[in-house]
Structure formats: structure tokens, C-alpha cells
Structure P
Amino acid sequence: MRQSELFGIKWRDVDLKRGELSVVRSIVFGVVGRCKTESSQKPVPLHPLLGEALLTWRKACKFTGYDDWVFASRLHKGRRPYWGASILRNYIRPVAESLNIQKHIGWHTFRHTYSTLLRSVGAEFKVMQELMRHSTLRTTMDVYTQAVAPAKHAAQAAVLALFFPLTGPVDDCVVLGTA
């Protein structure tokens, strides 16, 4: 989900029985509005582990009514959701720093990572597009997805095996002709 959609979820949008989230609004710079695209308004599948996490979160929250924000700000007495930039600044980036992660982390970092992980576990392209809720597959593949090193090595080895059939594992020295 996009940051704007994540913070736009209300408890009424969570359907644990059907295992999905209804994404019907987004919040950009504090303004509640429509989602970015028509594809963005489709329900998001909700895995039982995430459903359990939401139930645990709900038990810890002060604002749990039907029309309350899932991520309601205590500072605003539940009338507004948390501000994504402050969550990054006060929680996510400090944890990343404590783990010695040097790269800059933004909300889109999670979308890029999710797309790449979907591809690395062999998700079908159309499934990836719909889970990312992009209107085109091109956006999913060209902008968000990167190949992971093990997949690149496996693909390269498969092509080399076409030309250098071996009974055992491919030996780099033999393949490169340096043995």
C-alpha cells in the first residue's frame, strides 16, 4: 500500500472474515481524498498473520470505533491519523540507524522492496501488478522491481548449462575456460 492509503484506513475498512482491506481513501499532506488510481481502490488481500497483528494493535489502541482511523494519532485525540513523515523520522529511521543501515529510507523504500521480494519468490507478473495496485504492469516492473543476485546467478547458470552441459554443479573455472 502507499503511505497515503495506509494512513487512510479506518477500522470499518478491515474485514477479517473475508481477509481483505478496503482502500477507499488516501491522505496527502493532511487532506483526505480519493485514491491515486482506479486500480488503487481495489481491496487488498489481508493475510491472517497481518489480521492478527491488526487485532493486537486494536487491543492497544484508544480509538477502536467503527469510524476511527486504524492508525489514529493520540496527539490529535484520534480525529486525525498519524503523520507518515513523523513515523519515519521518530521510529523507522532511528531503528534503521541502530541496525547500521546507511541507505536513506522513505515510504517508497517499502514498496520497492515489496515488489522485488514478490518477484524473488516467483509471483506472477499480473499478481505483482495487482498487489502493488498499479494501473499498468510496466510501472511495477520498470520502476519498482529489481532483480535479486541469487536469481541473476541462477538465470546465468541455466543459460551456461545450455552450452556447457555438466553432470555436476557448474565450476566457474571450467565455464570460463581457465581450468
Structure Q
Amino acid sequence: MIFLYILGVIVLLFILFALLAPKHYELHRSIVINKPLPEVFNYLKHIKNQNHWSPWKKKDPDMKQEFIGTDGEVGFISKWDGNKDVGMGEQEIMNITENESVAARLRFFKPWKSESDAVIKVEHISEGKTEVTWGFSGTNKVPENIFMMLYNMDKHIGKDFEEGLACLKEILESK
């Protein structure tokens, strides 16, 4: 009988956590780059350029990559298969608003399956200064949403975004 009570409490806690845990996530970081907006945007709309500044490419420089379509155009897909730090997935350009944003769909297959919406936005700050905002958002299903209560996405992935943006700034400002 005690076993049934314990099991009941565990089930109730699981249901409670599933109801209370956040189902939506969003993360973004920004940096100001000392270059004109059109130059920054033209570099960013080409997904292959991420190989130069992405923190995940640094975590696995030997990852296998495959590209489908024309880079810098809607429908372009970048696939990767890497070590445990980068997993396996793909990124597809879904929308490009010239000199404003590039929206992509991220599909992760390993180490876990998930989908997210990614975006890179640019904004004119002043003559020769452009703010770049890089982020992603999505929905956590049960039980992933419970796990996300324990995982500080902002701390872990946010630092990767900051590292990538700092590298992007260095690359673009050195040109």
C-alpha cells in the first residue's frame, strides 16, 4: 500500500511539474559591429559563413557538413553531423528580409530531437555601426519542459551566442 502512495505522489508531482514548467523558450544576444549594415547583412545571410564564427564549429572542426541549395537564398539547407558537443541536425533558411533579418528553422536529431526557430537581425545604429541580434525560440513538450526547469539555457547557450558574436565582430571589423 505504501508503494502505491509513493507512486501516486510521484505521478502527481510529474503532472504538476509538467503543468508549471515553461513550454516556450527564447534566447538572444546582441553586439554592435563597426561596419555598415548592408555589408554586415550580406555576410550574415550566407549560412556557410557561420563556419568562420560559430562556436559550435570550433567545438568540432571536423564535423561532417552537407549543403543543399543556393547559400543566401530561402530554402538553403546546411546539415551537420558532429561530436557529442554539436550533435546532428540541419538549418534551413525560411525567410530573408533584405537588410533586416534571416529566419531559419533548426532541426536537431541527436543527441535529442527538437526544432527551433532561429533568427539573425541587423539594425542600423549610426553611420558605420550595426547591431546584430542572434537568437532562437521554440516550444518544449512534456517531459522536456520539466528538464528545462533544471537546465539554465540562458547561461549555457547564451555564452555560446556571446562567443560567436564576438568572433563575428572580430572577423567583420578586420575586413
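Quick one: relative contact order in percent (Cα under 8 Å, 6 or more apart) came out at 29 when computed from one of P, Q, so which one is it?
Only one of P, Q returns 29 for relative contact order in percent (Cα under 8 Å, 6 or more apart), namely Q.
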Next item on the list: Work out which structure the value 16.8 belongs to, where mean count of other Cβ atoms within 10 Å over residues 28-35 was derived from one of P, Q.
Entry: Q
Margin query: Out of P, Q, which has the highest value for distance in nm of label points 7 Å out along Cα→Cβ at positions 60 and 140?
Written below: P
Checklist line | Answer label among P, Q for the case where log10 I(q)/I(0) by the Debye sum over Cα atoms at q = 0.16, 0.20 Å⁻¹, calculated from the coordinates, equals -0.99, -1.41 | finding: Q
Check: Taking distance in nm of label points 7 Å out along Cα→Cβ at positions 76 and 132 for each of P, Q, which is largest?
Finding: P
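Here, each number is a calculation from the coordinates, and none is a lab measurement. The structure presented is a predicted model; accordingly, all values stated were derived computationally and were not measured. Cβ atoms are built from the backbone, for glycine too; each structure is taken alone.
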